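Structures given as structure tokens follow.
We did not get these values from a lab; they are worked out from the coordinates using the rules stated. All of these numbers come straight from a predicted model, not from anything done at the bench. Cβ atoms are built from the backbone, for glycine too; each structure is taken alone.
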Structure I
Amino acid sequence: MKILLLLLFSLPTLLFSQTASYPWQVEAVLKKSGTNRPELESAITYFKKSKDPLKLKAIYFLISNMDIHYSKDYYWADSATGKRIDYNELNYLDLATAVEAFDRIKVTVGKVKPVPYKYYDIDSIKASFLIDNIDRAFALWKLPPSKNLTFDEFCEYLLPYRVSTEPLQNWRKEYHEKFKWLADSNKGKRTEDALSYIAADFKTWFVNTWDTEVRKEPLPRLGPLQLLSRRKGNCDDIGDLEVYTLRSQGYPAVLEHIPYWATTSGRHYFNSTFDEDRKAIPFDISTPKVKINNFSREPSKVIRITYAKQNVLAAHVPEKFIPSGFMRTLNYKDVTSDYWKTADLSLHLFNSTGKPPVVFSCVFNTMKWQPTWWGRVQADSVVFTNMCKGAVFLPMYYSNDRLIPAGYPVAAGYNHTLVLKPDTINRRSVNIKQQDKYLIFRPDKHYKLYFWDNNWKLLARQKAIEGSTELVFENVPKNALMMLIPEYSQGKERPFTITDEGERLWW
């Protein structure tokens with residue numbers, strides 16, 4: 001009996017001693033991985049046996065940050081039955097052959113439909129995929145373009161197997177083979193020189209669709225192998241493509257983006273690589289100059305996509321309290337000050353009860369106020385950090401899927417800031433002159449002048465006559481943010497202010 005009791009009490013200890021122990025961040029992710037845990041543990045075991053402590057740290061890095069990463073993909077199904085069709089475009093030699101096969105399927109099956117779905121890395125990734133990715137990345141770390149990287153830099157700029165939410169595909173070998181000519185072309189030269197070679201090659205086989213071509217299938221980002229097969233894509237896809245290309249040849253690379261321009265419409269994606277001294281080299285492969293020396297417009301923010309989790313808003317606030325966009329993610333860094341003059345911006349907020357604890361800075365883009373950064377409410381004020389100069393920012397709350405003004409807009413100039421609270425008591429007449437590339441008056445067309453006071457309020461409407469080069473509006477509140485909208489608007493108008501001296505400033 002004593003022997004039996006001894007065995008019973010000893011069994012948990014024996015089991016525990018044989019159970020692998022991992023860093024707590026890794027164990028936390030493993031617990032979420034469900035039936036895929038054996039795959040992740042198999043990769044860990046492989047690198048434990050390799051006796052390479054850095055490779056073990058690398059697999060720990062990937063797994064501990066893996067739970068936030070996922071793919072958005074789709075499959076084709078029979079429209080009548082919903083049954084999935086056995087078809088994968090990557091199973092064919094080229095896109096033309098894949099399209100021919102798909103056309104034959106449609107003849108056989110009849111009407112088909114795309115079915116979008118989402119899958120997480122921790123539920124689907126295989127040990128062999130991780131092992132191959134790490135071994136290949138470490139081999140590249142020894143090469144001149146990245147040999148000076150610290151381990152932390154290596155983990156962010158060379159090691160990751162994905163860039164954004166693209167379908168997960170084993171890309172390293174194929175990209176290494178396709179672009180291995182780069183090592184010979186750039187041998188003995190600087191990292192910066194490699195960009196000109198990549199740009200020249202890019203123009204021979206890849207088409208930039210400039211967001212004008214809408215995909216028929218619900219696929220936000222092309223996978224790395226789809227990029228090679230389809231040979232075309234938008235700015236997001238091109239940014240991903242350059243990360244794969246550079247990393248496959250041992251060049252550290254990241255994807256960066258401007259969520260919204262602050263003084264014009266649209267957004268932008270570009271890349272950065274790092275030189276031999278580990279300094280960032282921003283570039284846009286689709287532009288004539290390739291290397292970015294400066295932006296022509298003010299960026300609302302410049303955001304660097306990371307693989308690792310960061311201490312950002314989504315780490316503290318549930319997603320439903322954050323506007324859609326990058327701020328709902330956990331893997332990004334604010335690098336605006338690397339590209340533009342910045343300063344912290346302190347704003348007074350309206351005095352209201354029950355206000356949310358977080359307020360968002362918004363810029364005017366595509367005729368709407370778009371959220372670009374955040375700050376915590378402190379009594380009746382907020383501080384937005386690292387904000388670009390030369391732009392107007394409007395503080396707004398986000399509640400019930402709506403953005404609500406939280407204060408007056410502020411013009412963050414290069415030398416001073418100005419709160420744009422319209423003075424409805426003291427009014428004036430303003431003379432709005434036409435200006436090349438900005439505003440040309442058309443005869444017999446009507447123009448509406450608005451000013452901002454918690455919404456765009458119509459002040460007056462005027463008709464331009466033949467030969468008009470200016471319009472005069474009366475009773476305009478001083479200190480107001482204004483916008484002139486023609487009846488033929490294409491949604492590209494910009495807000496402006498007019499100084500006491502009559503100078504118009506576009507924002």
Structure II
Amino acid sequence: PQDIDRHYVPAQLMHPLAADSSQLAAIMAAAEGHDFVLIGPPGTGKSQTISNMIAQCLANGKTVLFVAEKTAALDVVYRRLCQNGLGDVCLELHSHSAERSKFYAQLQKSWQSSGKTETGDWIKVNDRLKIRRDELNDYVAALHAVDSSGWTVFRGMGVAVRYRDLEAPLLDWDHSVQIDAQKLEALQNLIDEIALTFRASTPHPALQSITKTNWSASWENDLLRTVDSVIPSVSALQAPLQNFVSGIGLEVSDDYSLEMYNRLHILAGTLQEAAREKLRIIFDKDFSSLLEQAGKLKKEITAFQIAQSAINATYEPESISRIPLDELDFQWRQANASFWPMSFFARRKVRKLLQSYAASGAADPEKDLPQIRLMQKYLTNITNNPLANRTAHWNGLQTDVGELTSFLQRAHRVRDTIVEFDQATNSQNTVLSRLAPIIIDAATEHPLLTAAQALLASNDQFIQSCTGFREIAGGNLFAKEESLLIGSTLATLEAIKANRTELKRWVAWSAIKE
């Protein structure tokens with residue numbers, strides 16, 4: 001049965017009823033003229049297999065005589081053949097009462113239904129079926145192929161599924177699938193050794209924050225001293241945290257998750273940054289578009305400077321806006337259109353009038369007037385820019401756009417941090433209203449700012465002590481983000497002290513894992 005797919009293409013298999021590989025083997029054996037006995041208990045598909053045998057033999061151009069001890073068996077097979085479009089090729093000869101006219105009628109029907117049929121679709125369908133069948137066979141072959149370790153993918157998947165609910169330690173080994181039999185045996189021996197070591201100890205989960213692999217008495221003493229130094233810095237976080245949370249209008253709790261603590265720490269740092277300068281602008285309704293306006297302002301100032309550099313005379317911005325450009329332009333064109341000497345005197349008059357607006361340099365109406373028109377346009381755009389007089393960084397044409405942009409970027413960071421915190425805590429602008437006085441007026445003496453600075457100072461001490469622990473222990477004290485920061489950290493530290501007798505075995509276990 002397992003060789004069926006290798007010996008036959010789908011187009012050679014003509015069985016209208018479903019069949020498994022063992023049934024297919026019997027069907028093709030019958031079609032090839034082999035003698036055999038088909039045995040099976042009731043309900044295992046013998047009649048279905050016989051029907052398929054007849055269909056296959058007919059497809060191969062053979063004539064089949066099917067006899068049975070019981071008429072019921074003949075009727076079952078005949079009915080199945082009729083249901084699958086093969087009734088016209090069957091002649092019923094088993095009935096004692098069969099009439100000659102009925103027999104001739106069956107022959108006539110069979111004769112009329114025979115003829116050449118179109119096989120194009122049959123070939124196409126079977127070609128696609130062969131491709132899909134070969135792909136599935138390749139997949140199965142890959143599942144059961146034995147690699148250099150002596151294992152198959154199927155066996156590996158079975159073991160993984162069977163033991164998926166068992167907890168396994170995290171082993172920091174190379175994730176390589178290229179393992180030969182010798183290496184596999186070495187790994188299995190190592191696992192046995194690890195298992196013996198693991199059974200010899202009952203490590204507390206808190207010891208997972210220790211990843212050092214070299215134990216010594218001095219190292220253990222240093223670790224316990226570090227633990228004692230970290231505990232006060234953790235406890236010292238609670239009061240500043242509660243004061244800051246109360247100051248921003250949220251409900252005070254005895255402890256906070258690591259995720260919430262990180263949000264509060266970021267907010268406190270942002271508030272300290274915001275207090276260095278007035279950021280009233282973040283409350284403007286069009287604040288989100290101001291960075292784009294800063295870019296437009298830079299382009300207008302640059303364009304003004306280019307136009308200004310194209311002429312020899314220097315015109316102050318205040319003078320440029322007062323120049324009657326249309327009138328001078330009209331007079332200049334009239335002068336150019338006049339005959340000499342009238343044109344000479346008219347041009348001199350226009351030049352003299354334009355010179356009165358110049359701060360330095362010689363005015364040249366022919367060259368200056370087009371550029372002045374551009375400068376007037378750019379000045380108008382600069383004056384009407386939405387950023388005009390909105391911040392202390394505004395200075396009209398002399399505005400330092402780089403510094404203004406940096407200011408707006410700082411303001412965006414502050415606003416984004418507050419909005420994200422508001423959304424994460426669902427505080428419905430409560431926090432924003434508490435922070436507003438500091439942001440608007442840069443109130444450096446505000447009690448909330450003092451609370452934020454106290455939290456930042458406590459955090460610095462906390463991080464410093466945790467860094468010292470990590471240098472000694474090798475691992476991290478922090479639990480999962482959803483765990484309570486103060487409670488879980490203190491519990492871990494106290495558990496390390498309480499399980500000091502397990503430290504040596506735990507370090508040995510860590511060394512074996514590596």
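Quick look at the values:
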{"item": "Distance in nm of label points 7 Å out along Cα→Cβ at positions 240 and 280 from the coordinates reads 3.2; which among I, II", "result": "II"}
{"item": "Relative contact order in percent (Cα under 8 Å, 6 or more apart) from the coordinates reads 23; which among I, II", "result": "II"}
{"item": "Source structure (of I, II) for Rg/Rh (Cα atoms, Kirkwood Rh), for residues 232-439 alone, computed value 1.01", "result": "I"}
{"item": "Per mean count of other Cβ atoms within 10 Å over residues 136-143, the highest-valued of structures I, II", "result": "I"}
{"item": "Which of I, II leads on FRET efficiency 1/(1 + (r/R0)^6) of positions 152 and 288 (r between Cβ atoms, R0 = 35 Å, to 0.05), largest value", "result": "I"}
{"item": "Per mean count of other Cβ atoms within 10 Å over residues 40-47, the highest-valued of structures I, II", "result": "I"}
{"item": "Structures I, II, by distance in nm of label points 7 Å out along Cα→Cβ at positions 296 and 472: label with the highest value", "result": "II"}
{"item": "Value -20000, calculated as helix-only ellipticity at 222 nm (-39500 (n - 2.57) for each DSSP H run of 4 or more, over all residues; to 500), assigned to which of I, II", "result": "II"}
{"item": "Structure (I, II) behind the derived value 135, 96, 47 of Cα extents along the principal axes in Å", "result": "II"}
